[in-house]
Structures are given as C-alpha cells and as structure tokens.
Structure I
Amino acid sequence: MAKKTVLVIEDEEDIRSYLMTLFEDNGYQSLGATDGVEGLRLARDQRPDLITMDISMPEKSGVKTLRELQEDEVTSGIPVVIVTGVSDELQTYIESRRQVRPPAGYVFKPIEARELLETVERILPG
C-alpha cells in the first residue's frame with residue numbers, strides 16, 4: 001500500500017522541517033511549501049492526500065489559500081488541517097466566511113505531536 005502524502009504549508013522553516021519529519025517518522029510522505037503560492041502549485045502538481053497549513057504567511061494568507069484550494073477542481077477534495085498560533089477565535093472567523101468551507105481540522109501551536117497525528121489519522125484512516 002502506498003504511503004499517504006501530506007503537504008506542509010508553513011513559512012517558518014523550523015516548524016515546516018519539524019512537521020515534515022514528524023509525518024515521515026510516522027509513515028507518511030511529506031512535501032513542504034514556504035507560502036500559499038508555492039503550496040497551491042505543489043497541491044495542484046502533486047495532489048497530496050492531506051494539507052497542513054499555517055494561517056499567517058507572507059505572499060498569500062492562509063484563508064485566501066484555503067479558499068483557492070477549495071475553488072480549484074483539482075484540489076477541492078483535499079482535506080486541510082489548519083496549524084496555527086492564532087487564537088481559537090480564528091475557527092469562528094473562518095467558519096463565518098460564507099465563501100470558505102471549514103477545514104477538516106485545527107491544531108493550535110505550540111504543536112502537540114500526538115494531537116496532530118491523531119487529527120490526521122482521523123481524517124486519513126488506514
């Protein structure tokens with residue numbers, strides 16, 4: 001059975017590297033993108049099984065990136081987990097935006113590895 005692929009969209013290099021290593025150490029393939037522009041390109045080209053994404057990024061905000069992923073027929077079915085240091089109010093804000101579907105999950109920084117892995121496993125079983 002092929003490994004599932006997780007695309008990590010995160011502008012902070014140390015966090016991106018940590019997340020990619022965490023996923024690889026737990027049986028996933030990982031891809032990394034430094035911002036929403038690169039993340040959208042990789043999502044379209046590589047079609048990962050799941051995307052983790054920060055909200056506060058240069059070039060293109062996470063909310064805008066999420067909306068573009070959802071509007072693109074190639075990427076619209078890829079589940080997204082928001083990994084962010086922004087407060088819980090973010091979830092209310094995103095879910096109040098009519099043009100954006102809520103993401104598949106949220107994990108707040110500082111990242112608890114077990115919580116993140118359990119969230120991904122719940123979305124991508126077996």
Structure II
Amino acid sequence: MNGRGFTLVEVLVALVVFAVLGFAVTSRVGDIVNQTYGIERRTVAHWVAENHVSRMRIAQRGVDEVLRTGRDRERVLMADREWLLDIEIEETTHPWLRRVEVVVSEVTEQDDERPVDEVIAFIGRY
C-alpha cells in the first residue's frame with residue numbers, strides 16, 4: 001500500500017522531540033527570569049545605599065563637625081519594596097574623615113535579612 005503521510009511511530013518520535021525541546025526552553029526561560037529578578041534586586045539595593053550616602057554627604061555640607069561614629073538602622077521605601085539599612089560610621093587615621101559602611105537588606109515576609117548589597121564610602125568634614 002502506497003499511502004501518503006506519517007506512520008504512528010514517526011508521529012510519536014516527533015512528539016517526543018517537541019516535548020523535550022519544550023521542556024528545555026521553559027526551564028531556561030525560568031532561569032533567565034530568576035537571574036533578571038536578582039539583577040534588578042541588587043541594582044535597586046545599590047541605589048538605596050548610594051542615595052543614603054549622598055544624603056549623608058549633603059547633610060555634611062556647611063557643617064563644621066565631623067560625623068559621629070556608631071551604628072544605626074533605617075528603613076527606606078524604594079521601588080515598591082521596603083529596605084533595611086545598617087549604617088556603621090567609623091573613625092579613620094585622619095580626624096576629619098569617616099568611613100561609612102551601608103549594608104542593604106530587603107524586608108520580606110519571611111524576616112530574611114540577608115544583605116543584598118553593601119557600599120563603603122568616606123565622608124569628610126567639608
């Protein structure tokens with residue numbers, strides 16, 4: 001019998017090939033989505049830290065006193081997320097210069113406070 005078309009075995013092999021390809025593509029798309037979310041999260045956390053350091057530098061303008069050393073915590077809202085900032089100000093060898101470390105964590109429902117980003121800056125008296 002000389003018929004046109006595919007046999008059942010050929011159709012099943014083609015379905016298996018398409019299923020394997022579909023599975024591979026969807027798993028890679030999921031990985032890309034997770035990577036994109038991580039990059040976006042770290043970027044916003046870095047902006048939060050940089051904004052805080054910039055605010056500290058602006059507040060120091062025109063002030064004759066150096067920053068007080070110590071630790072502080074602050075919550076900030078940015079990009080529809082809440083961020084926790086751990087700020088540590090330390091002395092340096094120069095009396096007018098302070099080392100400022102800002103560690104940023106995202107506030108989540110799981111109370112998971114793993115740092116997302118960290119910025120170290122130096123702020124002077126003037």
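Values quoted throughout were computed directly from the atomic coordinates according to the rules given, and no laboratory measurement underlies them. Predicted model only: the values in this text are computed from it and were never measured. Cβ atoms are built from the backbone, for glycine too; each structure is taken alone.
Taking helix-only ellipticity at 222 nm (-39500 (n - 2.57) for each DSSP H run of 4 or more, over all residues; to 500) from the coordinates of each of I, II, which one would give -12500?
Of the structures listed, the value fits I.
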Given a value of -0.26, -0.61, -0.80 for log10 I(q)/I(0) by the Debye sum over Cα atoms at q = 0.10, 0.15, 0.17 Å⁻¹, point me to the structure among I, II it was derived from.
-> I
For distance in nm of label points 7 Å out along Cα→Cβ at positions 25 and 57, which of the structures I, II scores highest?
-> II
